[in-house]
Structure I
Amino acid sequence: MDIVVREEEGCKRILEINAPSSIVEGEMERLLNSYRSQVTFPGFRKGKAPLQIVKKKYWGTIQKEAIESSIPKIYREALQKKGLIPITQATIEKVDYQPPEFGFKATFEILPTPPVENYKGIPLVKRRKKIGTKEVEERLFKLRELNAVFKTVQREAREGDYLILDYKPVEEEGRVETDTGGRDPQARSKSGRTTNFALTLKKGEKFFEDLLGARPKETREIRGEGGEVFQVTVKEVKERELPEEDEELAKDLGARDLKDLNEKIEKDLEVEEEERVRVELERELIEELIRRTPFEVPVSVLEGVENRDLALFQAKRTILLNQVAEKEGIEVTEKEVQSALGRPEAGEEEKRRLRATLRREKTLHFLLDEALVDKEKDSFWGKWKKFKI
């Protein structure tokens, strides 16, 4: 197989491929036998017609299918031989089947390979927040909120209450519709025919002012997002009741007692803070690496994405980590891949993607180990294994 790589502007590449036509001819032979096994001709049982009869009728179609199915196989082999990884779908042109040769041209884009320098000793600032009594108390209060119960009360609706409501759309003439058509005050339309919905009264959210102060069985008219008017009846007002901060709560949350619960909360907060610091340091490191290695990313990488800034950052992160890995000879063993998979069976493509991800993780470990954190070398390797990227 003859392969010529032409470098175009930016990251565009053109492969001019000339392969033996025997590849296509072998595919033609396979397809001919496949057609024979499936078609029926008068006077012959299915799959028993002579090949010449099948060939005479379907040869044009078989040739076309054989050429189309051979191109991806030859293209993948050419990419592998030249060590190219495309990031766009290839445009195939100038397909030429002229035995004993078969040729075509493939155009695509690849990721850039910017030269990376000065990636060791990047200065980073470790900004760690102290975990104290205040933070533990705040987390405990949130846990009490998560374990709150709602008790039905006979009073006006207040902020934080949970309301069970019934609604009916009001027509322009003032009549109340009997068929809601599944609509509710929060949207122009929804599937279903229920007339019930519920909400929590929170300041600043929709319907807060409309329903604040309403009593059980009271009916009010409110306007939905689409401008429709709804007749809303408060069926129930439920008051949130927090559990007491006591030994019973501690046991419900899996602790021996209140002291043990506070200690567990503090440990959890410490772990979360360590993770937050790690993520912050990682981002600072990548941002500095990007600043030190200016390069353009192919436009195709950013096509169709909503957050272009995030997509650009992630693309540059991937490219730079790959480049550092190449330069430092960082590789991932088969044992590491299998360990990360956690199961014996996996497809080659899944393994390839996982291997690439693990390689970038190891490269990030290396860069953080080499970084200057708070003006002193600070090895992250031991702690890092606890936190997967």
Structure II
Amino acid sequence: MSDAELRARRDASDSFLGFYDPEFNPAGSFSVDEKVTSLFFNASWLDKELGSIPFSANFGFRVDRTETSSSGVDQPVVQFRESDGDTQLIAIFDDPTEVTIDNEYTNFLPSANIRFDVAEDKVVRLAASQTVTRPTLTALGVANAFGGRANAPTSSGGNPRLEAFESSNFDASFEWYIDDLSFFGVTGFYKSFDNFLEAQTLPIAGQVVFPAGNASNPTANDVARAVTFLDTRIRNGETGSIIGLEAAVQKAFDNGFGAAINYTYVDSSIDRAAGSANENLDYNGLSPHSFNVSGFYEKGPIQARLTFNYRDEFLVEAFSDQGEPRQRESFGQMDISASYDVNDTFQVFAEGINVLDEDTRDFSRFQNRFLTYEDTGSRFTLGARATF
């Protein structure tokens, strides 16, 4: 079809997509209903004393009953085959049938907090809790998809039997309120995880038919061969822990100038499936070292701030393309902002994001396996606000 014929067909179509008429894909559609029933209890002790040390505390728990129902259309695969004259994977489906998968689980979530006023300007806090993070509704879908090449097939989809990701949390902190505007604090934390939610890629045995006459099968008859699908979807099952330390200090002076520094150290361990090529990787999104430094001025109608944020290299996703990890190089960004209160109603402001024009770079298992480069540039904003 010539370019002129294609344009004429596009212009004659009633669809806003041109001559591409969208079709409903029942196997790629689903709905999820989630019902959470909770029971709460809480008790508090205020303005008490332990010897000569004032303290306050609270204790409580929540019991959550979660019920999910994932509905959609199931289209069983009758056959996987290689496309004629190419290596593209083709899935041949049976008739679609409606399917509903129900799931339910219960979580007991206690929490306790205690505060000791060890001096007039010094506070010690201790906390322990059990928390959960439920899977997203998208992750609970029943839809499945297949792709890749016949000799390297892939599959993906939802997992309607997922349960909540559980975390046991322990924190201890010391806070020193040096003056009305100055502060020093240090916090140690430990988190133990169970049923960790993560996109995992696992090998699944399958079979693909290779047509006669293709380069992969020069014989006169179709041949069925065993292949391994790389199946990627959100799964439960992993356990692990995180331990870390956070320190923060802020000092403000009478002339309006001040500075603030925050530093965090994190170490983690995770028990992935033994034998997995990614079993020694840490949790997604955690940098061992990160910090931010800010200088500011706040006096009268003028406010200004200069901030630099930095984080070490970290794991973006343990199982990314073809089951390989995606990691990101260390990154630092400088931001600036300033504002002036014209009066009680109007304010003018300016801000700059990433003023040093830093970029981000992702790589796979090794840095020489480069994946993506992203340069968003610097962004500057000038505006005015009004409050009535």
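Source structure of the calculated read-out (distance in nm of label points 7 Å out along Cα→Cβ at positions 80 and 104, 1.8) within I, II: I. Thinking only about relative contact order in percent (Cα under 8 Å, 6 or more apart), which of I, II has the largest value? When relative contact order in percent (Cα under 8 Å, 6 or more apart) is computed for each of I, II, structure I gives the biggest number. With distance in nm of label points 7 Å out along Cα→Cβ at positions 8 and 168 derived from the coordinates and found to be 7.4, which of I, II does the value describe? The correct label is II. Here distance in nm of label points 7 Å out along Cα→Cβ at positions 152 and 208 was calculated and came to 1.0; which of the structures I, II was it taken from? Considering all the candidates, the number was obtained from II. Have a look at I, II and say which one yields -14000 for helix-only ellipticity at 222 nm (-39500 (n - 2.57) for each DSSP H run of 4 or more, over all residues; to 500), as calculated. Of the structures listed, the value fits I. Could you tell me which structure in I, II was used to calculate semi-axes √(5λ) of the Cα gyration tensor in Å as 50, 31, 23? Computing semi-axes √(5λ) of the Cα gyration tensor in Å on every structure in I, II gives 50, 31, 23 only for II.
Quick note: the coordinates plus some simple rules give every number you see, no bench work behind them. Being a predicted model, the structure only gives us computed values, none of them experimental. Cβ atoms are built from the backbone, for glycine too; each structure is taken alone.
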